[in-house]
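Rule-based calculations on the coordinates, nothing more; no lab input. Quick caveat, the model's predicted, so the values are computed rather than measured. Cβ atoms are built from the backbone, for glycine too; each structure is taken alone.
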Structure I
Amino acid sequence: MPFTKKQGSGSVTLDIQGRNLPDLFTEGARAYFSLVRHIDSMKDDERVKVVVDAKDLSSLFDTWISELREREKIHNVLFGEFRVASIQKVSANQYVLTGEAFGESGNADDGKSIGLAKNITITEGKSSAQTPLFLCSCNVKV
């Protein structure tokens, strides 16, 4: 399972795994949006390209999720599928993410409301097979 959810008092902790940074951020979006809808049963007839940048990886994750939430409102679409094509470190203080989100027409203001991801930590480790493994943990107010 690429992510797990731990219910707390008024919040959920998401623990996300990825084989590389694009995979981690793709799974992070799936984990976050699964808190408000059943993303596996959604159509993907609407596509929105997203490019965001930030000073570090934790800020980039926050910016990616925030931009997806904003794009849902702007485009009247509910996202259920996500693809991060690349994450590049372009300077000592700048990362750039290029990705896409897919979904179906709908009002993002309808339904369950949740907070932004907070206390974001991203680390690199190794799996039991000694292959690279990226981990992200964050809290979301529900």
Structure II
Amino acid sequence: MRTMHAALAEVARHLGLAQILPDADGFAELVVDETLSIFLRRVDEDAIELSARLPEFDGRLSVPVLDALLRWNGRFTGLRFAVESDRNGVVLGRRIDIDTEAADSLPRMVEAFVLAVIDWRRSGAEALLHSVIRHEDTGFASQMSGLRL
């Protein structure tokens, strides 16, 4: 698969949609059950990025929470957390190399990403936040010097 348009066409075909078109800024949006927005964006010639906001973290970011998210990023491959600088929120993302991936694997990757976002929205975010609180209460919270919110 060589282009974002080909990648989006394959995802649309898999989902039974006529087409998925990016907007002027290069973003395409998939809305799942009218409540979950998954964004697809071309990041360079060979890759697209999937992303979704995790509103469960809104207003709950602290140094220990950011530390836990960074630690999660360091332990797992594929999915990555990022912090939205303009709204102090968290985004879950995944980058996919569309040049090397087979056309039929991309829809499965998008589907797996959607399921991961649903998992994080249902229970993962709350579990991570409770873990941070538990560690803060027992004195094991990590401190990241120099980090300001």
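Structure notes:
- Mean count of other Cβ atoms within 10 Å over residues 24-31 - structure with the largest value, from I, II: I
- For 26 (relative contact order in percent (Cα under 8 Å, 6 or more apart), calculated) the corresponding structure among I, II: II
- Which of I, II yields 19.1 [mean count of other Cβ atoms within 10 Å over residues 16-23, calculated]: I
- Looking across I, II, the calculation of distance in nm of label points 7 Å out along Cα→Cβ at positions 56 and 80 that yields 2.2 traces back to II.
- Structure responsible for 2, 10, 20, 23, 21, 15, 7, 2, 0, with P(r) over Cα pairs in 5 Å bins from 0, in percent calculated and labels I, II on offer: I
- Each of I, II could give helix-only ellipticity at 222 nm (-39500 (n - 2.57) for each DSSP H run of 4 or more, over all residues; to 500), but the derived value -7500 comes from I.
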